[in-house]
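A.B. asks: Read through the structures below before going on.
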Structure P
Amino acid sequence: MKFAVVVFPGSNSDYDAFYAASSVLGEDAALVWHKDTDLQGADVVILPGGFAHGDYLRTGAIARFSPIMASVQAFADRGGPVLGICNGFQVLLEAGMLPGAMVRNDRIKFVSRLVPVRVEQTDTPFTVACTSQQVLYMPVAHGEGNYYADPETLAALEANRQVVFRYADAAGEVSPASNINGSLNNIAGICNRQRNVVGLMPHPERATEAQLGSADGRVILASAVKALASLSR
């Protein structure tokens, strides 16, 4: 299978995602420039972390207009799995491919550390290899990762099981103390109603080998391989 990693001006996790897909998982992978319109036959699309276009205006606000995004939207509309990581999550929010928005961390500080995250749903292409309530240690690196949605949207996310990841403690307990940025309901990642588009603030591609401090993120990318393999049987 093939991963396409979209590269925006200011992306800084594009090569991390490319390395994780190609060298760690051993799958085909390609870097796709944001001005292109061809996803190069990709089976999975990743929008990586970083600071697309310097995050001017708002995080992801300019990147949503990149030519490649029309192709990403069309790919998702066909049911293709799309993963937005950190800045990529912000781009998906700005593009309307996921509901809600990101605001400044409640402590008004950039957060950069390894954090525990609890898996809430295992029926997305990026969590099928996980177990329910599994705690994954992955790094975060963001200043605007505070997830916000209006009460109606938040209620719908919960009712439709669209909250895929929550910030938790090592035991998997979700509480205000384990909320690193003020996100509503400790939300670390969500999916769309069709469940094929997932966005999360933690970086799974930076946690795929033990030498990095955690290999827990590997299961998220490996889930996509498992999900697509099951479709081809």
Structure Q
Amino acid sequence: MEMERFAQKRGYEIVQNLPSKKNQVALVRDGDELGILKVFADPEIGATQREREGLVRAREAGVAVPMVRGIWYSRIMLLEYIEGTNLGDLTPRELIDVAPALARWFARLHQIEGGPGNTSFIRGDSILRNFVLMPRGGIAGVDLEEWEWGDPARDLGEVVASALTMDPPFTREAILMARRLHREYTLMAPNPGNARLQRETLDALDRMAERRPEATDALREGIEQLTLDREPFGR
């Protein structure tokens, strides 16, 4: 395995292999420090440099993301390890309390402009598992490989869809978290509008359903109900 060979060559101890759909990712120890070692699956698409660019842009804007510690062979990256609790491990009730910090993270990120037509920096792949609640209460974003210039409402729609589809899906707490996230975000950033947020959330849910043919009836019923609700996230 390439990850193991490289880690051994550099003297890194692999503490734990981490889940990733496309790449090899592991928590490693280098002396007294922990780090995240990432081996990109396809160097031809320039994913390594793309993620580095996104992380550098975000950090320069004061957004909490990992520091890039090193790049080798155009496809291996060592990142700072950010201590904390993965948002995907929190309960829907706990996520309600975290929503303001998550909204603040997105609002700061979306202030970065520079794309065609002054479009905003959006992180892409905005699922709960790509965020960490740090010990002092702030949020950090990890895995910015799919960042792009685009519409901030898409980021919000994706993370709302991620919350709504926790197991079990479409709980009252998940809906309350979505409403609070939207409300807090609008206090700090341009309001995407309830209609746009609903549209982007539905689009994200449809993409999830396509990737999950085994989707439960509860998930499909929830999507149908959201489609019918004119103001699912409040006014």
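Laboratory data are not the source of any read-out in this text; all were calculated from the coordinates shown. Quick caveat: nothing in here was measured; it's all calculated off a predicted structure. Cβ atoms are built from the backbone, for glycine too; each structure is taken alone.
A.B. asks: A value of 4.2 was derived for distance in nm of label points 7 Å out along Cα→Cβ at positions 33 and 169; which structure in P, Q was it taken from?
C.D. replies: Working: P: 5.0; Q: 4.2.
Answer by label: Q.
A.B. asks: Once Kirkwood radius over Cα pairs in Å is calculated for every structure in P, Q, which label goes with the largest value? Let's see the in-between values first.
C.D. replies: Details: P: 17.1; Q: 18.6.
Once Kirkwood radius over Cα pairs in Å is worked out for each structure, Q has the highest.
A.B. asks: I would also like to ask the following. Given a value of -14000 for helix-only ellipticity at 222 nm (-39500 (n - 2.57) for each DSSP H run of 4 or more, over all residues; to 500), point me to the structure among P, Q it was derived from.
C.D. replies: On the way: P: -6000; Q: -14000.
Working through the options, I get structure Q.
A.B. asks: If mean count of other Cβ atoms within 10 Å over residues 81-88 comes out at 16.0 when worked out from the coordinates, which of P, Q was used? Mind showing how you got there, number by number?
C.D. replies: Numbers: P: 28.8; Q: 16.0.
Only structure Q yields this read-out.
A.B. asks: Figure out for me which of the structures P, Q the number 15 belongs to, where relative contact order in percent (Cα under 8 Å, 6 or more apart) was derived from the coordinates.
C.D. replies: Working: P: 20; Q: 15.
It must be structure Q, since only it matches.
A.B. asks: Quick check: 3.9 is what I get for distance in nm of label points 7 Å out along Cα→Cβ at positions 89 and 113, calculated from one of P, Q. Which structure matches? All intermediate terms of the calculation are to be shown ahead of the outcome.
C.D. replies: On the way: P: 1.7; Q: 3.9.
Source structure: Q.
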